[in-house]
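Asker: See the structures that follow.
Laboratory data are not the source of any read-out in this text; all were calculated from the coordinates shown. Given the structure is predicted, the values throughout are model-derived calculations rather than measurements. Cβ atoms are built from the backbone, for glycine too; each structure is taken alone.
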Structure I
């Protein structure tokens, strides 16, 4: 099965049934993108008394936090097609997990790894690939689903890609920004861009435009996971553990260049996953190629996967701009220009790529969201027009 990217978490019926429409009275802040950064920013602003609207292009929340759901015995497992881990020392995600009551478990580390090259596979003593980290028992998307369900129903608009931002003359305390989206228009004082900068600049018309320096940096900033295919292989049992293997492998042959254990906390469901780096001339692997590589890694007598899921993030128009494979300026992650708002202090960056701390991680997204919210709170009195959203 290839790219079941449209699968969604379970959000409340109020959010699902809400009619999309323009807000004549406007809001204080529009958030573009309902990934983890956008939703956390919206939740914090709402708690602080601001009126907020979150515009999400997809018909689901989560962005690159996406979990593939499948039956696992009498229960249901959620296997991550995007973000998978969180790490020691990442205090913001640890606090959010505790606050939301998200179930987690430790990533499996025990056993040996496998080295794979064109001559075959060999066993490496120990597991040099993995380090202690945490996993989301109900999938990383459980984070964004919980936050979405914690927001007022009128806050979130799904299936509403933003096409343009029109900044009129005025101060950062006036509703001088008009946001044009698929389901109408919304006026606001501030905009939080919770999209990868390169995706934003290639899909949203900004008038007047971003400053030349900001646009120049945004256009070359890579999209985290944007040129990656993630492969999930589900097995009847974690047979590799029975052989003293950790489920980790490094390959110089491919198509998966690295592989890790993604099983549940008790080994059920039994899952391995791998990353495939894509180029302008390569495609996501076929299921047959994936199965062949597992046979090469573990031997032809090893159990074959009962299901293979391939998520090609390069093909996601709401994640990756055209030509995402060519974006290699990783030094642009967390650039100084992202640390301050543009357009007279009214446009704020909040994707993980804009964070100077842990860019690419969920923690980085939370850092960026925190920075955007702090800038708005500093410049915009609260509440401004409380109650005008009804």
Structure II
């Protein structure tokens, strides 16, 4: 890249005024005070520019699991510059995820290590938590130590289709391993066992509840007023509520009720994989548009796809638009829309506005969305 100039863009979540301005990126991929010689100009025409969108829950160990998509299907070409693979790989295959995905992509990619050694190699057909033979604490800790620079936590799928009669035990083991390693856990909640309040009982600040607005009876915060209040208390105490839309884990009704009651998600993530990329999830732009339609305002939506997940991944970086900082941005519009979208239960909702990414840049890598 010979340099890049974004003209007439409005900063958001960057700690500066949202007045239209020009932003200069040098040939080295760093922010500059002036345009580089021969820099490419991109006219934003008043579009928003934010820190690069970050997706805290994707499955991109393509070829290593039977549900993962290629990283490019979830990354720069969709406006996303930072990704966290949420447990596609356990200790037995993490080296492959790192060598063939994490180390080869321009996006910033980190990963939660699945507490189940086999990860999601044959997702749900061969559950990764059948019994005690499927967790190896020593090997999991060794993989974490060997990959500290990219491991962001431990993932455990704590729902009945995965754990069967084991109930809460795998989640407790995952929590203990995370404590030993000094990491948070991300807990998938859904059909019991275990009961969702059993999961809540083991969490501490910094841990992540993914699929937080699912509509599965017996595993939803909306099941009873007491469960909803428990979720609110946890969020207030620093437990991080993550959307994790997925193929079966986001309810418009639950999301709307939660947001109206003041329970806002910490992060909006897609749980993108091969079984939902052609609907109902599609991409981050569609997912954040659904939360906006459910009542989350523009600033909160942007925070939940930039500031919050980036902070979790250790990507805070310099404040604002500091010259010399590595470029990491998404340029997007919020446009009027009458598109009809569905949640994970097939319920339809008409959007009034849609987030439409135009382009993304990370360092010297620039990508126009859809090209």
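Asker: Comparing I, II, where is mean count of other Cβ atoms within 10 Å over residues 38-45 highest?
Answerer: I
Asker: Compare mean count of other Cβ atoms within 10 Å over residues 46-53 across structures I, II and report the one with the greatest value.
Answerer: Largest one: structure II.
Asker: Given a value of 23 for relative contact order in percent (Cα under 8 Å, 6 or more apart), calculated from one of I, II, which structure does it belong to?
Answerer: I
Asker: I have 23.4 for mean count of other Cβ atoms within 10 Å over residues 262-269, calculated from one of the structures I, II. Which structure is it?
Answerer: Answer by label: II.
Asker: Moving to a separate point now. Could you figure out which one of I, II the value 1.2 for distance in nm of label points 7 Å out along Cα→Cβ at positions 158 and 182 was computed from?
Answerer: Answer by label: I.
Asker: Out of I, II, choose the structure whose coordinates give mean count of other Cβ atoms within 10 Å over residues 190-197 equal to 29.0 when calculated.
Answerer: I
Asker: Of the structures I, II, report the one carrying the highest value of Kirkwood radius over Cα pairs in Å.
Answerer: The maximum falls on structure I.
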